[in-house]
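So, here's a batch of structures to check.
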Structure 1
Amino acid sequence: MALTYIGIGTNLGDREAQIAHAVDRLKALPDSTVRNVSAVREYAPSGGPPQGPYLNAVVELSTALSPRDLMAHLHRIETSLGRERPAVRWGPRTMDLDLLLYGDLIVSEPDLTIPHPRLHERRFVLELLAEIAPDAYHPVLRRTARDLLRHLEAAST
C-alpha cells in the first residue's frame, strides 16, 4: 500500500457538496482507504482567467492502486462531478483532483508527473497538506510539507 495525497479544488456550483461528493468517491475507490481529510478552506484562484474563489481540501489515501490506475479513477471522479476537458487552463471548474504525492515515488512522463510539479508553489495545497501530514516528504525537493510551507511563507514576506 502506498500513502498518497490528493488535492481537491472546486469553484463552481455547490462547492461544499462537490468536496463532500469527491471525498465520498475517494472512500469508495477499490483497494484504498481514506485515512485523513484536511479542513476545507477558501482560497483565491491562482492564475488563469478571472473567476470566483475555490474551496480546497487535501485527502490522505492509502492505496494499492498503481499511480496510473489512481489517476484514471481521479479523472473519472472529476467527470462524474461535471468536469469537462479540455477546459481553459487554470480556469473555473466543478472539480479538480490532483495527485500530489504517491509515497516516495518520482515519475516524470509526458502525461504523469509525481510529485505534482507545482506542489511547492501553492499555499492552498501546502497549508492543507501540512495540516494533516506535516512530515509528508517531497522526494524531489527532499523537504517535508511543513518545511515547504515555511519556505513559501518566508519567500512571500
Structure 2
Amino acid sequence: MASITIEAYGTPQPQGSAKAFVSGGRAIVTSANAALRPWRDTVALAARDALGARPDWERSSAPIFLTVSFWMPRPKSAPKTRDIFPVKGVDLDKLIRAVGDSLTNAGVWVDDSQVVDIRALERYVVGPDLPKIYIPGWHRTAPGASIIVEEM
C-alpha cells in the first residue's frame, strides 16, 4: 500500500458555500471566504513538494484512505494550563473539503471522490506557555495540516 505524507503550514480555512453573481452579462462564482484561495494554494504547493520527494508516486486512481490533522491557532481566551478542543468555529467537514480539492489540483489523485475512508481531527496548537501538555505527534506549535494519503 503506497502512501505519501504532506505537511502544510498556515491557518486552515474552510471551503464553504460559493457566491454567484452576474457582472457584465457573465456569471461569476466566488468563495465566500477570501482566505480560502491562499490556503488551498499552500496545501497544493506542500503536496507538490511531497510529490517531488517521491518520484515513484503517480497520480493515483486507487481508492484512498485519507488522514488529516488540522492545527488551529489557539485563541487568547483559551486556558493556559490545560489542553482544550476547538468545538466552536470551523466545521471539520469544510476543512476536509478544501484539502481534498487542493490535492486534486496538485495531482495527488485523479479526483477527491476516490476518498473512501477519512480520519480527521481538529486541535489547537500549543504555545510556549503550555510545555507541560506538549506531546510530539499529538501537538504542534504552528497552525496547519498534517495529511497522509494512502492507496487502499
Quiz prompt | Per distance in nm of label points 7 Å out along Cα→Cβ at positions 34 and 90, the highest-valued of structures 1, 2 | solution = 1
Quiz prompt | relative contact order in percent (Cα under 8 Å, 6 or more apart) from the coordinates reads 27; which among 1, 2 | solution = 1
Quiz prompt | At a computed 2.2 (distance in nm of label points 7 Å out along Cα→Cβ at positions 50 and 82), which of 1, 2 | solution = 1
Exercise. Name the one structure among 1, 2 that Cα extents along the principal axes in Å, for residues 10-65 alone of 47, 26, 22 was derived from.
Key: 2
Exercise. Name the one structure among 1, 2 that distance in nm of label points 7 Å out along Cα→Cβ at positions 42 and 58 of 3.3 was derived from.
Key: 2
Quiz item: From which structure (1, 2) was semi-axes √(5λ) of the Cα gyration tensor in Å calculated, if the value obtained is 21, 20, 15?
Solution: 1
Practice problem: Work out which structure the value -7000 belongs to, where helix-only ellipticity at 222 nm (-39500 (n - 2.57) for each DSSP H run of 4 or more, over all residues; to 500) was derived from one of 1, 2. | Solution: 2
Practice problem: Given a value of 23, 16, 13 for semi-axes √(5λ) of the Cα gyration tensor in Å, for residues 26-113 alone, point me to the structure among 1, 2 it was derived from. | Solution: 1
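Read-outs throughout are calculated quantities, based only on the coordinates presented, and are distinct from any laboratory measurement. Predicted model only: the values in this text are computed from it and were never measured. Cβ atoms are built from the backbone, for glycine too; each structure is taken alone.
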